[in-house]
Structure formats: C-alpha cells, structure tokens
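The next part holds the structures, each set out as structure tokens.
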Structure P
Amino acid sequence: MSKVNVELILENLSCANCAQKIEEKVAKLSFAEDVSLNFVTKKLSAKVDQNYHEIFIESVKKIVNEIEPEVRVLVAPKEKSILNIGDISALVISSIFFGIGVLTKRENFALIFFILSYFLSGKSVILNFFKNLRKFQVFDENFLMTVATLSAILLKEYPEAASVMLLYKIGQILEDVALNKSRKTIQALKHLEIEYANLKIGNSIRKVNPKDIVPYDIVVVKPGERVPVDGIVVSGKSFLDTSAITGESKLFAVQPNDKVLAGSVVVDGFLEVKAQSFYKDSALHRIVEIVENASVNKSKTEKFITRFAKVYTPSVVIIAIILAILPPLLFDQPFSLWIYRAAIFLIISCPCSLVISVPLSYFASISKLSSKGILVKGSQYIDILASKIGSFLFDKTGTITNGTLSVEKIVPVEISQQEFLKILISIESLSNHPIAKSILSQVEQKDISLSSVQELKEHPGRGIEGIVEGKKVLIGTKEFLQENGVKIEYSFEKSPEFLYIYVSCEGKFCGYVALKDSLKDDVKKVFNRLKSLGSKIYILTGDKKEAAEKIVKDLPIDGIYSELLPEEKVRIAEKIKLENKELGYVVYVGDGTNDSPVLSVCDVGISFVKNSSYLATLAADIVLLDEKLYKIVDLIKDSRFTRKIVIQNIVLSLGIKFAVMFLGILGVANLWEAVVADTGAMLLAVLNSLRVLKR
C-alpha cells in the first residue's frame with residue numbers, strides 16, 4: 001500500500017514536554033511511520049498509508065486534545081508537484097492509441113483508437129465543458145476546444161479531432177510546468193516568514209511566535225538564525241547577511257546601537273536585539289505583504305487585456321458562426337468546408353496567452369525587484385516608470401544626503417552643558433526625525449539622566465516642543481522659536497554649510513546645536529543617469545536657502561526649492577506636475593513623516609524603509625530597502641525591460657492568432673496547426689515572461 005507524507009501544524013504549542021508526549025503517542029499509531037515533531041517549527045510530520053490519511057489526522061487531533069487542549073491541529077499547505085503522474089500516464093496512453101490509429105490500415109480499428117485517444121486526452125476538457133454549459137458559462141477554452149473538435153468529428157475528421165485534443169493536452173502540461181516554476185520563484189518570498197523568536201525573560205530564553213513580540217522586548221538571535229523583528233542591537237557583535245531583504249550580498253558588521261531589520265541572518269556571534277516594532281510592522285512582513293498585494297494595483301496594460309479578452313473571444317466565435325453559414329449560402333459552397341474553417345477560428349480564439357503572460361510578466365517583475373530590495377506596490381507603477389518621466393523631485397536630508405548629520409558644535413547659553421544636554425536629549429529621544437537621530441547617536445549620554453516629557457508635540461518642518469520637569473522646551477528652527485515669543489539676542493558667526501537647531505526653555509533662548517550633512521557617494525552618478533533619460537531634477541527641502549544651495553552646487557539639477565513646509569512641498573509638486581503635463585510623469589523621492597503628503601500627490605512616490613517612518617512607507621508607491629539611490633536607475637531599467645516583454649507577448653500572441661485565422665480562411669491551415677499555434681503562442685509568451693526573473 002502506498003504511503004504519503006503528512007505534515008500538520010500544531011498551532012499554539014508552547015510546551016516542549018507536551019510536544020515530546022504528543023510525538024511518542026502519535027508514533028505508536030500502527031499506520032504511521034517516521035513520526036517527527038519539530039517543537040521549534042511546531043510541525044508534525046509522518047508517513048501514513050494513503051487509506052489512513054483522514055484517520056491519522058483525526059487520531060492526532062484526539063491525542064493533542066488529551067495532552068494540550070488549547071493547541072489547534074492544522075494541515076500544512078502542500079506544494080503541488082510540477083508534474084501530475086495521472087495526466088502524464090493519460091497522455092502517454094493517448095499518444096499510443098493515436099499512433100496505432102495512424103498506423104493501422106483498417107479504417108474501423110483506426111476510428112476506435114482515434115476516439116479512445118480523443119476522450120482519454122480530452123476527458124477533463126469535455127467534462128468541464130458540460131459542467132459549464134449547465135451553468136450557461138461559455139466562451140472559455142473548454143467550450144472552444146470541445147465545440148471545435150466535436151465539429152471535426154461530425155465532419156469525420158477523426159485524426160484531426162484526436163490530434164487537436166492531444167496537442168492541447170501536451171500544451172497544458174508544458175504550460176503548467178512553466179507556470180509552477182515561476183510560482184515557486186515568485187512565492188519564495190513567503191519562505192522568508194520567520195517561524196519563531198527567542199524571547200529573553202529575565203535570565204531565561206523562551207521560544208515564541210514572532211507575532212507575540214512587542215516593542216521593547218529583548219530577543220536573542222543566534223548564529224544562523226534570522227532577526228525576528230526590526231530593532232536595535234543592545235548587546236553583542238556580528239556580521240549580518242541582509243541579502244534576502246536588501247538584495248545586497250555584502251555582509252554588514254553590527255554592534256550595540258545599530259539598527260537591524262527583520263529577516264537579516266546573523267552570521268557569527270550572538271546578538272540581543274530590542275524590538276522597535278511589532279512583527280506586522282517589520283520590514284520583512286511589509287515585503288511579503290506588499291508583494292502579495294501588488295496585484296491589486298493593476299497596470300493600464302493589464303486592465304486593457306482584461307477588457308480586450310472579454311470582447312475578443314465572443315467576437316471571434318461570432319465570426320466563426322458567420323464563416324460557417326454565410327459563404328455556403330452566398331457562394332453555394334459545401335457547409336463541411338466552412339464549418340471546418342470555422343472550427344479553426346474557435347481553437348485560435350482563446351486569449352489565454354495574453355490573459356496569462358501579461359499579468360505574469362508584471363508579477364515576475366515585482367518579485368524580481370523585491371529580491372533586489374525594491375518593493376513595488378502595483379504593476380501600474382512599473383508602467384509609469386517605463387514611460388517618459390518628466391521630472392524627478394528629491395528631498396534633501398536623508399535622501400540625497402547621508403541623513404546622519406555630524407554634530408559640529410553644542411553651544412549652551414546661560415545654562416550648564418549638563419542641563420542643556422538633559423533637556424535636549426529628553427525631547428529628541430522621543431522623535432523619529434533624522435536630525436533627532438543624528439544628535440542622539442553622537443552626543444555622549446552616559447552621565448545624563450533623562451527626564452520624562454509631557455505634552456510632546458511635533459511641528460513638521462519647524463521643530464518639536466514638550467514639557468520637561470514642568471518647563472516648556474522648544475527645539476527647532478530660529479523662526480519656530482521666534483514665532484513662539486522667544487527672543488534670540490545671542491549673536492555668533494554662522495556658516496551656510498551648517499544646519500542650526502535652536503533650543504529654548506521657559507521662553508528663554510538657552511543654546512544651539514550646529515550640524516553638518518554630506519552627499520551620498522552615488523548621488524551625482526545617479527542624477528547624470530536620470531538626466532540622460534531626458535528627465536528634469538529638482539530638490540525640495542526645508543533647509544535654509546544658503547545651506548541647501550551650498551551642498552547641491554555641483555549636482556546636475558534644474559532647480560532647488562528651499563525653506564519649504566510639508567504643505568508647501570505639495571504645492572510645488574502640483575505646480576511642477578502642471579508645468580510638465582505634456583512632458584511626462586512626476587516622481588518624488590523622499591523619506592520621513594514630512595514627505596508623506598507630497599509622496600501621495602506625485603504620480604509615483606518612492607521612499608526608503610531603513611530610515612523612513614512607517615507613515616511615509618505607507619504613503620509611498622515604491623519602497624527601497626536601503627539608502628542606495630542607484631536602485632532608482634535599476635528600477636527604471638527593469639520597468640522598461642518588463643514593458644518590452646509585455647509588448648513582445650502581445651505582438652507575438654495576436655500576430656500568431658491573426659495569421660492562423662487568415663490562413664484558416666484561405667484553407668491553408670488545418671485544426672492541428674491551429675492548436676499548435678494556440679498552445680505554442682501561450683507557451684512562448686509564458687517562457688518569454690519568465691525572462692524577467694532571469695534578468
């Protein structure tokens with residue numbers, strides 16, 4: 001008796017001792033072999049006689065319920081085999097019958113073998129035809145193939161009817177092989193999901209579901225394991241492999257205070273990581289979520305193909321009916337001749353090659369880009385980036401600059417250094433702004449005790465305020481403090497390359513911090529490449545005009561807009577969109593909460609996950625998983641290649657179909673040539689789509 005592998009998930013299993021008892025009891029079942037329960041993955045696997053499959057599942061449920069009533073037994077989803085043995089066997093036997101029919105010289109025997117071959121290879125097609133007919137569902141491939149081949153049988157074209165169904169079945173199997181391979185590549189992202197986390201509780205470590213981790217929990221990550229949630233390293237040093245997340249094969253060294261992304265693999269050493277978010281908000285989960293949901297935002301081409309398919313098949317069927325009736329009536333020609341030619345139309349009228357290959361090309365592209373650390377939320381954005389881009393708008397801080405500002409000066413005024421740093425760090429430690437992060441990462445904090453902050457309020461583009469030890473503290477631009485009644489009479493020499501952050505306490509100016517930013521290494525090269533594509537480049541920033549112009553003076557840009565608030569960035573973006581209406585689309589690249597409104601306004605918004613807020617990531621249409629700007633160039637290249645593949649598939653599919661239709665009318669093409677053309681066009685289009693994954 002044949003045995004099958006059965007895999008069950010024991011959801012909520014958290015007791016190792018109970019897991020051992022469950023494994024021992026299940027192993028005693030007479031019809032189960034090689035029983036194994038992996039406590040870490042909660043997966044129970046066994047080999048079971050095929051006839052006992054359902055009995056085994058019910059027995060396991062009973063055993064689990066006796067030992068751990070709260071544990072649920074779920075059937076693990078099985079991956080489909082690329083080749084179905086039953087289909088292959090039917091195809092081989094059908095081919096043998098067809099061969100005998102061709103070789104035999106006795107007409108009656110040949111007829112029997114052709115009919116056997118026809119029904120054996122076309123069984124599923126014919127059954128689906130009758131099932132759908134009862135529901136009045138027509139114009140699918142089952143309807144078209146069955147009507148066309150039955151027409152051939154009525155015309156006593158038995159070899160052609162059998163060969164058409166046989167070739168169609170071969171095409172189906174080859175198509176399934178190609179599609180299954182593509183699905184395995186595309187769905188590989190699903191395997192990035194993390195099955196457990198080592199939660200540190202006091203001095204003990206407990207394996208838990210990553211979804212149970214909450215911010216500020218400490219998790220331990222051992223060599224070879226993946227970081228379960230986004231967080232900050234609090235202890236340990238190691239090299240990290242982030243290739244599954246960012247697409248970069250280079251290893252990165254991390255140490256305490258470094259940020260790590262969920263899904264990164266610890267190569268050596270042990271790390272203790274403080275969770276910064278829930279698992280559902282982690283970069284890893286967002287990768288899978290974005291790719292899975294990408295099919296919602298369809299491209300114009302996909303929408304067109306969907307509409308076209310609805311019209312194309314009925315239209316060709318109507319033409320086939322006219323072709324079968326009118327020429328015999330008008331020109332006194334035999335009905336058998338034109339019914340045969342109409343059957344060719346029916347076979348070639350299936351739009352499968354278009355309906356399958358076009359969405360597959362886009363989905364393959366989205367999958368491929370995700371492996372490079374580029375998350376695209378829908379194929380419509382691939383279409384836009386493959387088209388003419390009139391303008392690129394770039395935020396400055398953290399987008400074209402490194403974002404990690406170096407603290408050049410800390411100057412308290414009429415207040416001690418210790419007190420100044422205390423109020424500064426107490427407020428900035430609660431902000432996600434890049435400036436706050438830069439100050440915190442570089443200011444010595446070991447001798448400073450933080451105070452609690454009440455009534456914290458951020459003013460995008462201006463600053464932040466809060467109550468520290470009962471005193472109102474303002475931190476931000478000079479204008480922000482002055483708007484709130486703070487007089488700044490302290491004079492000092494200012495440098496245009498520095499960014500100045502002013503601090504006041506209880507309405508009194510008490511000091512400033514001078515910071516300096518630097519451009520990313522690849523920004524000039526990327527800008528030159530974008531300019532070569534015919535796009536204009538603008539910089540939008542909230543920085544002072546002098547500072548902004550100084551840092552971008554050597555870049556090939558078409559304009560710079562400085563001292564902008566978030567709502568002013570939106571107005572500028574809308575103005576540029578209006579001016580560039582005939583020149584192409586407008587793309588905005590930025591990070592941070594301040595950029596969320598303008599990200600939503602432009603045709604395409606691109607954001608960085610590594611240093612952007614969750615809000616900005618949601619507002620963006622495309623998310624880059626690291627800070628390298630050259631990925632924008634890669635994104636455009638891949639988008640254009642995808643569109644090229646889509647156009648090739650459309651031209652190939654329609655070209656073959658229309659050519660066969662024309663040859664069919666002239667009487668040059670026959671039924672088996674029509675089915676070879678139809679299934680061949682589909683197979684070629686699918687294989688062509690998979691070139692996107694190989695790029």
Structure Q
Amino acid sequence: MKTYTLMNKDDDLMKKILLMLLTTLISIYLVACIPKAQAFDVLFDVNGGFWHKDELATTRPDATVTIRDFDNYLGDNTNFTLFSPTDIGLRWHYKIFIQYNADLETYVVVYSDPYTASVDRLDLPDYDYIIGVHYHNSVIESDPVFINLFTDGVGTPLIFNKDITVPQESVEFKVYPKNPDASSFKLLSDEINELPTPVRPDFDFKGWYVEDNLITKAKDIKLKSGDTMTTLTAHWESYSLESLEALLDNLIPDHVTDSLALPVTYSGYTLTWETSHPLVISTTGKFHAAYEPTTVTLTAHITSLDNTTVIRTFNVTVPNKKPLTLPIASSYIWRNYALVDERFFQTLDIINTAFITADANGNFSGTAQLSDIETYILPKSKIYNNWVVFSVAPESRWSEIAMSATKIENFANNIVDIINTYGFDGVDIDWETPRSGEEVRYSNMMKVIYEKVKANNPNHLVTTAITGGRWQPPMYNLTVSNQYLDFINVMTYSMSSSGGSYQNALHPRSGVHNTEFNAGRTPATATISESVPIFNGYGVPNSKLIFGLAFYGVRQQRTYNTSTNTWSNWTATSPSVFFPEIQSSYLNNPDYLYFFDNEAGVPYLVKKDGTIFISYDNERSIRLKSEYVIEHGLGGLMFWEYGADTSGTLLQQMRTSLNK
C-alpha cells in the first residue's frame with residue numbers, strides 16, 4: 001500500500017527562501033576571505049617629454065613669484081618686472097625671455113641672461129615677454145632655484161594665474177622643473193581615472209609602457225609580488241625626415257636679412273652645420289654683414305637615431321653693404337642721434353659714430369654713445385646697408401697707449417672686441433694732436449690695429465682723422481702708416497678761428513676778400529686743394545683722402561677803439577653757430593651782410609658794424625667742393641657733424657652733388 005503525503009504550498013516557498021539565504025551567506029563569506037587590493041604609487045617617466053599645463057599644475061612648483069611692476073626701466077628697481085619686447089636696455093637685470101608654447105599651453109623660458117649684457121647685444125630667439133629683476137635683488141643670488149632660472153633656465157615652464165597679454169595690477173607665476181623626472185609626478189593607483197598625456201615637441205606620443213607592455217588603463221597595471229610602486233615610461237616616435245626637411249625649408253628663406261635659428265636637434269635627429277661664408281652667416285646662424293654680392297651655402301649634416309647621415313644644402317643670398325665707389329659720402333655724428341632720419345641713411349656710405357674714449361691702458365668707456373648708436377644708428381644701417389664705424393675720441397690717452405707695446409696690443413684687441421660685439425664695420429682713430437717724437441709710435445700702433453682688425457675680417461675699415469694743411473700730417477709718419485689706413489678723414493674745417501680767416505676754404509686766395517671789414521683770408525696751405533699735394537708727398541693716393549665739410553659756422557669777433565680809431569684783431573668766440581641758426585638768425589637778419597668768395601669757394605657773413613665774422617659752408621660751397629673731389633678722383637667728402645644741421649639742408653646738397 002502506497003502512502004502519499006501532501007505538502008503545503010507555504011512549506012515549498014520557505015525552502016526556496018532558505019536556499020537563497022544560504023547562498024548569500026556563502027558569497028559574503030567568500031568575499032570576506034579574499035585579500036583587499038592595496039593602492040600603490042604610480043610614477044610617470046616622461047622620457048624627454050613635458051607635462052601639459054593642466055597636469056603640471058597638480059604638482060608642487062619649485063617657486064612662486066608675484067609681479068607688480070610692468071615695463072618699469074628704473075635702474076634701481078629690485079622687484080620682479082614683466083617687460084614687453086624691447087631692442088634696448090636692461091643691462092643690469094637678470095633676465096629670462098619667455099614664449100608661449102602652444103603644445104603645453106603655457107609660457108616656457110627660451111633664453112636666460114644673468115645680467116651679462118643689454119638686450120640688443122644678446123643673440124635672442126623669438127620671444128613674447130621678458131621677466132627681469134635688477135641685480136641688486138639679493139634674493140636671486142641666495143636662492144638656487146632663481147640662480148638656475150636666470151643662468152640655465154631654457155626649457156623651464158611657467159604657469160601664470162592671469163592673462164598677461166592684457167594689463168594687470170599684479171600677476172603670479174609658478175616655476176616648475178624644466179626636465180621632470182619620474183619622481184616629480186606621482187599619483188596613487190586608486191586616484192587615477194585616466195592616464196595623463198605628456199607632450200614632446202616634434203614627437204608623437206605612443207603610450208605608457210611597463211617594460212614592453214602597453215598600459216592603456218590603470219587597472220592594466222600588474223605589480224610584482226612585494227612591490228608598492230611602479231613606473232610608467234612614455235614611448236615616443238620621431239617625425240619623418242621629410243617633415244624635418246619641410247621645417248628647414250620654412251626656417252631658411254632664399255634671401256637672408258637677419259640671423260637664422262639653425263636647429264641642432266629635431267625629433268631624434270642631430271644636425272651639424274657648415275657654411276661657405278662664416279663671416280657672413282656663422283654655423284650657428286648668426287648673420288653678419290656682407291661686403292659684396294654673396295651667395296652663402298649652408299650645409300646640414302643630419303644624423304638619425306640609427307646613425308644614418310644625410311646631407312642637405314641651402315643656397316641663400318644676402319644683402320651687402322653699399323659699395324665704396326668714389327666719391328664716398330661720409331659723416332661724423334656726435335649729437336642728436338635721436339634726430340637722424342631716412343635721408344641720413346640714404347645719403348651716406350660711411351657713418352663715423354663719435355666718440356668712445358680709451359684710457360691709458362687702451363680700455364674703452366662711452367656707454368652713452370654706444371647706447372645711442374645701438375638705438376638709432378645700427379638698426380637702420382642694416383636696412384640701408386651703411387658702413388658704421390666707431391670713432392675713438394681725440395681726448396683718449398693716446399701718448400700713453402702708443403708708448404707701450406703691451407697697451408697697444410690690449411687696445412687693438414679691445415677694438416676688435418667692440419667691432420664684434422656691436423657689429424661695427426671698422427674703427428676710426430682720432431688722435432688729432434700727436435707731438436714731435438711720436439710719429440713712429442703712431443705708425444707702430446696703427447700697424448697692430450690694422451693687422452688685428454683685418455685678421456678678424458678683411459673687409460672691416462681702419463681709418464684716421466688728420467687736420468689738413470702742412471702742420472699736422474708730418475706727425476703721423478704717413479710714409480709708413482699710410483699702408484695701414486683705408487681712408488684718411490681730412491679735417492678741412494676749423495682750420496682757423498682768428499685773423500678773419502676762413503675755417504674751410506676750398507682754394508687759397510691772395511690777399512683779403514673784403515677790404516672794408518678786413519675779412520676773408522686763407523691761412524697758408526689751410527685749404528682742400530693745397531692739402532692734396534701735401535698728403536700725396538707722403539705717398540697717400542687721392543683715393544684715400546676724404547675731405548671735411550663744416551655743418552656749422554666758426555664765429556670771430558673784434559672791437560673798435562674809438563680813442564685810436566683802430567680795430568682789434570679778429571679772435572675766436574664761442575659757441576659755434578649751427579647751420580639752422582645761420583639760416584634763421586643771420587641770413588635774414590638786416591644787421592648782417594652775406595658774401596661769397598669765388599676764389600676761395602666759400603661763403604661768410606659779417607655784421608654791418610664790423611664786429612662779427614662767421615665762416616661756414618652752404619649749398620653752393622658744398623657743390624663746388626663736390627665738383628673738385630670728383631674731378632680729382634679724391635676719396636670723397638665727410639662732414640662734422642650731423643647734430644649741427646639736423647634740418648637736412650646741407651646733407652641733401654651733399655647727396656645731390658655726389659650723385660648719391
């Protein structure tokens with residue numbers, strides 16, 4: 001007999017519930033028995049790359065600086081200052097030059113200078129701003145971060161808290177390591193949502209690796225037993241040779257007018273450079289003047305990471321200096337540098353910038369003049385291709401320099417250094433009053449100067465200034481020193497300042513031109529035409545002789561003695577009269593009479609009462625002197641000095657008469 005048991009439906013449901021509870025308890029127990037994963041440190045080795053601003057900002061900076069001064073050029077300012085781009089100044093400032101880096105989206109230091117030179121004397125790359133601080137700031141020299149920043153800071157990223165392209169009351173920037181190592185960027189594994197991406201200019205990022213294993217997510221990282229950290233290393237792939245060639249084609253134009261940024265590394269490639277004309281474009285890309293039409297060949301030796309080398313060449317043309325074909329238009333400028341205009345550069349072949357003074361040891365001073373030259377002369381001269389020469393002052397300690405071979409050597413070396421540092425095209429020696437017995441010393445000095453200047457660059461000029469007439473030329477041992485001179489600036493102005501004599505006659509005259517006023521004489525041999533055979537007698541050819549014009553008037557005065565009914569002698573009176581003043585205050589003054597001496601070739605003015613005599617050059621005398629220079633194949637004309645006639649009247653006449 002079979003027995004059947006009937007189960008209640010509620011009992012069946014209970015069994016199911018108990019089974020589910022048992023399963024859940026077992027799962028909880030098993031999970032509890034599994035060791036919990038520990039968070040570990042992840043270090044990132046960028047392997048030559050850089051962190052983007054956003055990643056970098058999550059790390060600790062090396063320094064934080066607040067800037068409250070903007071374009072403040074005060075010499076004693078010891079605050080950090082942000083400067084707009086400039087071509088001058090900041091000689092005594094620690095300086096870093098920064099440029100916005102689009103890859104990093106922040107500013108990066110592209111040049112640093114620990115107050116070695118003013119801005120215009122530095123070979124700078126492109127930059128956007130300058131951060132400077134005067135060297136009197138004692139914090140700089142005591143903080144290794146700042147010492148490194150201002151001496152070896154290229155590549156250092158800076159993050160600003162505000163937009164520095166618009167005016168601000170103050171800005172703050174943070175300084176970060178320029179070459180980050182793995183320890184400078186560390187995260188906990190459980191803090192990583194996505195792996196950060198570094199950047200490396202001219203390379204493609206190929207991912208993070210642990211040994212040969214690509215890691216795309218933090219969960220892919222597998223630690224070895226016992227490890228508490230791991231390092232991810234960035235892998236990069238260099239650009240192609242074709243991309244490098246495209247870059248070089250873009251960097252090197254067919255016609256070069258300024259220095260080039262010739263790369264020495266690019267995306268894993270190493271480049272070394274050769275140049276066919278190192279005096280025009282150096283192997284670093286530094287551009288110097290060319291003195292004749294020139295094609296420069298730049299050769300790049302490109303070596304890849306596998307040591308394969310290819311060669312690429314680039315032929316470029318360059319502007320050249322004005323040819324020094326006769327007649328030459330030359331000048332001196334001593335005052336009013338800021339007033340030079342386009343006509344000045346258009347007219348002149350040679351610009352003599354005055355003055356830099358040499359002390360008894362042959363060392364130079366004259367920073368004010370150098371600043372004016374750098375600011376107002378050198379930039380425009382590169383556009384108009386003028387030759388710019390620096391003149392060593394008459395008041396230099398010539399006798400002491402010339403008596404010592406050691407001092408001469410030092411003096412000549414300093415001349416070459418000034419030429420190279422500032423980009424001059426030569427030197428003008430203005431020893432105007434050597435004494436009897438110093439003739440040989442002069443020629444010995446000129447020999448050393450000439451040889452050193454020409455060894456540095458055979459195109460550079462060595463000139464000198466000597467007064468015309470018979471008195472001064474014998475003091476220069478010209479039969480010997482002539483070979484060490486490219487040109488002689490013959491000072492045929494201020495050759496007389498008394499006796500009613502002309503300061504600047506073209507030709508000699510017999511007797512006095514104006515008997516009424518006993519004025520208008522030419523001192524013996526103190527004329528241009530008489531000076532030519534005097535220099536020829538020492539072996540100086542006409543082509544080396546550049547004669548001077550006076551852009552000012554020499555004023556003489558005399559008095560009448562009513563007791564004796566006689567005049568005193570004409571004597572010099574200061575100051576000289578600049579040509580614009582002659583035009584505005586004398587030529588139209590009814591108290592003065594104008595005369596022109598056709599025999600001597602010069603004008604003059606006399607006050608009607610006979611007490612003032614003024615000798616000067618005007619448009620007519622410049623035309624006559626130009627004709628004489630051209631007819632006799634002389635070197636040309638120069639003048640003293642631009643600051644005495646900034647109106648441009650006499651300069652324009654010189655330009656017209658010399659066919660410039």
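Every read-out reported here was derived from the displayed coordinates using simple, explicitly stated rules and does not represent laboratory data. Note that the structure is a prediction, hence the values are computed from the model and not measured. Cβ atoms are built from the backbone, for glycine too; each structure is taken alone.
Work out which structure the value 5, 16, 19, 19, 16, 12, 8, 4, 1, 0 belongs to, where P(r) over Cα pairs in 10 Å bins from 0, in percent, for residues 44-371 alone was derived from one of P, Q. Don't skip to the answer; put the middle values down first.
Details: P: 5, 16, 19, 19, 16, 12, 8, 4, 1, 0; Q: 5, 18, 24, 25, 18, 7, 3, 1, 0.
Source structure: P.
Work out which structure the value 9 belongs to, where relative contact order in percent (Cα under 8 Å, 6 or more apart) was derived from one of P, Q.
Values: P: 12; Q: 9.
So the calculation was done on Q.
Of the structures labelled P, Q, which one yields -6500 when helix-only ellipticity at 222 nm (-39500 (n - 2.57) for each DSSP H run of 4 or more, over all residues; to 500) is computed from its coordinates?
Values: P: -15500; Q: -6500.
It must be structure Q, since only it matches.
With distance in nm of label points 7 Å out along Cα→Cβ at positions 108 and 388 derived from the coordinates and found to be 3.2, which of P, Q does the value describe? Could the numbers behind the result be given before it?
On the way: P: 7.4; Q: 3.2.
Derived from the structure labelled Q.
Say we calculate Kirkwood radius over Cα pairs in Å for every structure; which of P, Q gives the highest result? Present the calculation step by step, with values, prior to reporting the outcome.
Values: P: 30.3; Q: 31.1.
The structure with the largest value is Q.
Using distance in nm of label points 7 Å out along Cα→Cβ at positions 156 and 268, single out the structure from P, Q with the greatest value.
Values: P: 8.3; Q: 3.2.
Of structures P, Q, the maximum of distance in nm of label points 7 Å out along Cα→Cβ at positions 156 and 268 occurs in P.
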